[in-house]
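Listed next: structures, encoded as structure tokens.
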Structure P
Amino acid sequence: MSFWVSAIVELLAYLLIAALFSLMWGHFFIWAFGALLILLCHQFWQLSILVKRLDAYKIKGMPNSKGVWYWVYFYLGKVHQRHRQTKKRLGNLLNQFYKSTATLPDAAIVLNLDDEIEWFNDSARELIGLKKKNLGAHVLSVVNHPLLVNYLSTRDLSETVVITSPVNKGIFLEFRFLVHNNDLRLLLAQNVTKLKKVEDVRRDFIANVSHELRTPLTVIKGYVETLQDTDDGASTFLTDSFSRMAQQTSRMEGLVEDLLLLARLECKPDEDIESLELLDSIDVSEVLARLCLSGDGIDTLHSRLNLSLQSGLKIRGKAKDLESVFTNMIVNAMKYSDEDSKIDISWKVVSSGVKFEVQDYGDGIAEEHIPRLTERFYRVDVGRSREKGGTGLGLAIVKHVLANHDSKLIITSKVGEGSRFSCIFPRSRCC
């Protein structure tokens, strides 16, 4: 109200002066027009002063102004004061953040929109080797690793990446984005060397035990086959016992092979990442046709599998590993759906690359189980899984093979309607 009162009073003052001049010399409208023109020029002059002050960031303090411009500068001063208070409060919070982050055992790096280093803590100096001269430099100029390059490009906050430290190859760092906003990103690097060593011990133990089990299993399997060959069928009990022994021996042999395959996939070091040009060029259409349609394939009756090959694109990768992925996904769908239900298998081009998909129409999987399906030995229905001869490692193998081929397993399912297992290989893998 004070602003409008001042504006009206100023306007009336100019009109009053025009009226006084008109009483002496007449022609009120001419004098009124002149007064308003002077008022307009005065406003433009004051506006030019304001623009200059804004351009020079001189908001603090008010010039010797009256009327409406007094209130303009008054409210600008209040805005400036609030801005200073907010800036001071944010500065205090930022200082507290820097002080608390500086003492963290994890390396913390603040990046801008261009992934240039804005700030880092003391742990980043020790674990990554950052120095003051790296401020303003791109983070990949200090930590140039293919896995980190891919991680920065995807910016998937749900994922992490583990690589060796650029200053000490004996230290393993797990990188993750903790904060992701429009201006700054916080990249954390946690020292997971101890966890990595424990994981290596666990993996080596499983691999060694599995390898050692191969020899006795081969001997047992040989004797069981010999006993079956010499069985004359006189004793139903012995015949049934030999059959069960052979079945369980084969199941154990499959379990050992899967454990050894998982150990091989997991122990792939970061330094051995192969160039795509050195990998096999795999004709997926031919592989799927052989698996699904040939007499030596997965389903010799050809009755359940509907194969749709909509692309002839090949992909770069490990032929044996990818074949195990296709086999595991198809066999998994066959095991956990009715024997008379159809299974749709497709290989087709999508916007981001090329997609392999298996759709079954079985019982489906409850939503709470889906995130854990790729864990080792995890089973939704333990009894049914054992009855079907599953080892609980198939989808774990699929997960690791796909990760080594720049892809991941996508599972969607609805109870009572079936499940869809799919993976998309990026265009960089196509050939």
Structure Q
Amino acid sequence: MKIMFYILSALLLLLIFVFFLVLKPRLPIGTGYVAKNLCSCVFVAERDAETSISDDLDFSLLPYAKSMVNYEEKSVMSSLWGMATNKAIYREGLGCTLVADLLESDIRQQSLPSVRAVAAPADSLYWPQGEKMADTLPETIDPVALKKAIDLAFMPVAGGGARGVVVVYKGQLIAEKYAPGFDKNTRQLGWSMTKSITNALIGIQVQAGKLQLNEPVPFSEWQNDDRRNITINNLLQMSSGLAWEEVYSKVSSATRMLYERGDMADFVINHPLKAEPGSLWEYSSGTSNLLCGLIRRQFNDQQAYLDFPRQALFNKIGMRSAVLETDAAGTFTGSSYAWATPRDWARFGLLYLQDGLWNGERLLPEGWVKYTRTTAPASEGNYGAHFWLNSSGEVPNAPLNMYSCQGFQDQRVFILPTEELIIVRLGQNDDKAYDFNAWMKELLAVFPKE
């Protein structure tokens, strides 16, 4: 009996050790993820809380989280087994943010955007200027084949499937489909497709002469060491050389930034250099939030900063639904948290297909799209400037000059210049579960080769 007692005691001590060493540090990450994303699903996407919990928060330890939605104060509290409680709050125009390491009272006193959405959609104007859709397809398109290809996108995959698909051909929205519970007005999270929006915001600042692409980043915190050599180009191309760990299955640089820090840019700015700037390609959400912090420093007035994305980008191209969420400190989370309808994500892709022009107005600098599509050193042809490239043939059935916005759980905006196509796919599934190569073969067969 004593031997059994000692064995059981040893096992119990081992379990306690494993819990405190491995599991406990991850609990705040899990509850932060639940609170933040449930808050956004309910108050940004305006979805049902129970459905959001069952469909969006059903992996890893997340199903064990207990969450409470407060509709009066527009907040969500989440905990795991009574521990690691996290709270997210919603603010009009800024979406949801975790309270994290800042005081809720201070967060709620921050400025809100003064610029609301553009005038109500003009049903009399054809998309993309308005919401009116053409009654007929281009005569070269077989409607039966197109429908078959779109339906293929909604085949179930591990963890779920597509929630919205939009196809734009030669400037005309020719096909769209939505999963049950979603429609053309439902905002959907782009995750890391948000990084491509950060690319556009930097481009607009370059166009205005406020930033210089190949000049060192003017952070005072970097002026006494070799980080002073990091350029905006290095950050956009994920080649800053800053130490970073982009891992989401444990406590890492990325998870600490997103779920434990109220001021994400400040967290990243204090990371040390591990490689010479420009010499190493390493995917980093931290660099995207550094860029948003850099943009913030170009404005003397916080109100002007908060209004900037809508005034300079979203209003210009009719992205009426777009919400770019901030962290608790009031800086846009340009790595991960942009919400928009599939139609509006398509508008964003169309801006790049049109070389940064919209209605004859140049929003992005001349040559910016070419720069965006230029391979980042050491990325093996897979990455440009906050956009993914197909120049290495990662999607064999797609053209090599295709480039894309990409996000967690297979969010995509594909831009195909030669074919004059924009293809949007948004959904909820295990990351990298969807076979885009097979779908691309079926879809591209619909369009004539010219």
Structure R
Amino acid sequence: MNGLQTANAPSSKIVVPHFVVGGIALLIVAILLAISTPELLTAYFDNKLIAITHIAILGWASMMVFGALYQLIPVVYETSLYSEKLASLTFWLFLISIGFLSYSFWIASYSNLLFYASLLMFFSLLLFIINLHLTYRKTKKPNIQSKFINTGIYWLAATELLGTLVAFNFKYNFLSDSHLHYLKIHAHLGLVGWFLLLIIGAASILIPMFMISHNLNAKKLDYSYYFINISLLLAMTNWFLFQSKYVSILAWIGIAIGVVFFLSFVYETYSTRLRRKLDVGLKYTVISISFLIIPILLALFLLISGNSTAFILRVTTIYGISMIFGVISMLIFGQTYKTLPFIIWLDRYQNYVGKYKTPLPRQLYSEKLADVQFYSYLFAISFIIIGVILKQAVILQIGTSVLIFVALLNLANILKMVWHKTKIEDLD
């Protein structure tokens, strides 16, 4: 974990608010899912589900990712963040735009409020992208992890640009195809181009660091990088120009091969680790990475399936749930319990090391709460997926109710860390 300690690290005042807001956003998502059970079972394109999805992706996942990246970027890029003031401005604009955008979707104001909300969101994300791009330009020796993260940022730009164009199209109607077609592209640019590349870039540094694994075959990451990016470019070109089912399958094969190379790297890390016992953070991380195989297989099933029957639409819902809650959220939980305690610990105790007895980073949160959260989350996601598959409202309601409990535990531990009072003792 000492790898996260660097003289280039930004102020905790820049990083920590992202975790607090992200934890609150997850609670909001869980509550909204619990009251939107009918939409989860009957609807595919529904304004409430779109609003919840954007709160989950932007308010929960991206907000947490932004905070973690501000701490991780100086380690990966080996330089300081380009501008902490810009990061602070981005945080507030991003927070406001999330609320504005989600409300626009919730009330289905597609031709009015959405236009202005999407402009604000585009501007806030553009500031984030510029800040990290200028930071990347300062690095002297780019490594494969920095390439993953930086390329993911470019895909985020493409995702947001297309999303903004779709929002404008509701008002001016200039795109040639249906909104659903462009929303599908928008979603995959975000999930594969932004989140998947980010997951691989960050995880390929953090997992070996936390598991204490050395002398790994980094060539696997090179292969993963090129297979995924070339295949995503192929898929994007096909979506816009040809819409060929066979080209989509070819792109899927390339992305799947890239994921397999990454999974092979993680397995090598796991099998050669010096830290044999996995704490709750690493348990989340290992399950999250293993879960990647599920959306990959579901994507293939959806590609080769025929007409959009009610069952196929439910599989599409499960596909999104498996990626957002199975892979992305689980990895965020895991890395929150690995990075946030250390960030807080550095802020409160760095100057006391060697002079006084200080607690360990993991003692800043409740491990019991974290364990209960871990098993409750597995229960919640299992019931949500089963409820959607079987189209059983009761099972789905149980799952979403437990998800609220999980979100409360997660927020409780985040606040416990943030509100931690410095406690030091004299050395014996």
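Comparing volume of the Cα convex hull per residue in Å³, for residues 168-239 alone across P, Q, R, which is largest? It would help to have the intermediate numbers written out before the result.
Details: P: 189; Q: 162; R: 87.
The structure with the largest value is P.
Identify the structure, out of P, Q, R, from whose coordinates mean projected area of the Cα convex hull in nm² was calculated to give 24.8. Mind dumping the intermediate values first?
On the way: P: 36.3; Q: 24.8; R: 20.2.
Source structure: Q.
Using the calculated result -9000 for helix-only ellipticity at 222 nm (-39500 (n - 2.57) for each DSSP H run of 4 or more, over all residues; to 500), pick out the matching structure from P, Q, R. List each step's numbers first, then the result.
Working: P: -17000; Q: -9000; R: -24500.
Corresponding structure: Q.
All of the numbers you see were taken from the coordinates with simple rules; none came from a lab. Predicted model only: the values in this text are computed from it and were never measured.
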